[in-house]
1. Out of I, II, which has the highest value for Rg/Rh (Cα atoms, Kirkwood Rh)?
2. Upon calculation of mean count of other Cβ atoms within 10 Å over residues 11-18 from the atomic coordinates, which of the structures I, II produces 22.0?
3. Suppose percent of Cα pairs over 18 Å apart, for residues 35-162 alone works out to 55; of I, II, which structure was it derived from?
4. Suppose helix-only ellipticity at 222 nm (-39500 (n - 2.57) for each DSSP H run of 4 or more, over all residues; to 500) works out to -10000; of I, II, which structure was it derived from?
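Throughout, read-outs are computed from the coordinates displayed, never taken from laboratory work. Since the structure is predicted, the reported quantities are computational estimates derived from the model, not experimental observations. Cβ atoms are built from the backbone, for glycine too; each structure is taken alone.
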Structure I
């Protein structure tokens, strides 16, 4: 690990020891080496780091937090991708909010990997992360180069550059990183297999038809009301007249709970 990353991670260790958040953001375009950078940072923060603490879904993330010991590192790789729906991104962020207290209590190091940090809500991009590492290629070919933005610089850049995804603030420092898999610490095939399985799972979930949650809640509430009215002598015809629904619609409402 180069001098810049050593300085940043040492400061992070001190902050986490004093019960501050230990969250790092790492971004970069596809193929820039951001995952390799994240794994290298994770291993340097935690020499017990392994495939179990590399996660790709909210469920894997929560499981890793539950199973982690204090001061261990978790890498959530590609925790935001361009293809995710708004609903899924909301699920992701709710998972993070729900788990931040446990993360701090266990003094865990959390490394989130994404294409662009501007895709993250400001709560995480600005308030809850310590610094940003931006992996990039200076010539479109070379990998293993990054720019580092400390807390203040990433905050300013988020608000100035978010509209056009513009890395418009001068970096705190720049540096280089190695290909993590060439170190032989982690089996790349296991990593790729876990990533592929998670990708298939996420794609399948995205393709499932989803109803409107608010409308469903209203329908269930109306259904319960109609069932209660029948106990007081209302028949189907009187219910149809009461709510101006067709016989078929009333029948469906009365039997919604049979399907649950």
Structure II
């Protein structure tokens, strides 16, 4: 047994119908010593359902934190990581799924590089039920074993590579918690602009600070597509092109 332990950080908002599919796949993994769930002021019914699911698991691994106000996708992702006590964490949305095979792939490395985010090469998409195929898979395998820095980001993004645009918007990563948060604290964003492209911004800010994202060969997670996702319901889509332009302008600036 490798003595490196990890956390799983789960931002949550009104997704009680889906989160248990994630929990049942990770709750018994001994390498995962805590599962941090940050509720972003869900409605009472959804929060009570979440608490019942946690109660049924009867595990002291699960730690629930309740935001006093709704802070949005971007800030709740960071808040979830901020509550983690381990040095490394898997950041995963509450309606998606990682499992033992995913964790095994991460542990194939004797050491994790603190200057890297480890990202999946493939997202198996499905619908409201875990066995319901919703769309073609999001295949990022053309980038496997690559280190994405700001130069490659600009190259792939400006070339119109749609697979790359999907990759940078996944934000289901394995990352060094303290360093990641220390970088994100340098930036302050208006919520209304940021929420629909929160993952893209988090990706770009990491590499803008001279770090890289490594696309792990064989690292696969399940990505649920459904009409109630936070991304689809976000009112900030009208700002997408503005935010993308700001990201490119920032990455073209050497720090």
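1. Largest one: structure I.
2. Label of the originating structure: II.
3. I
4. II
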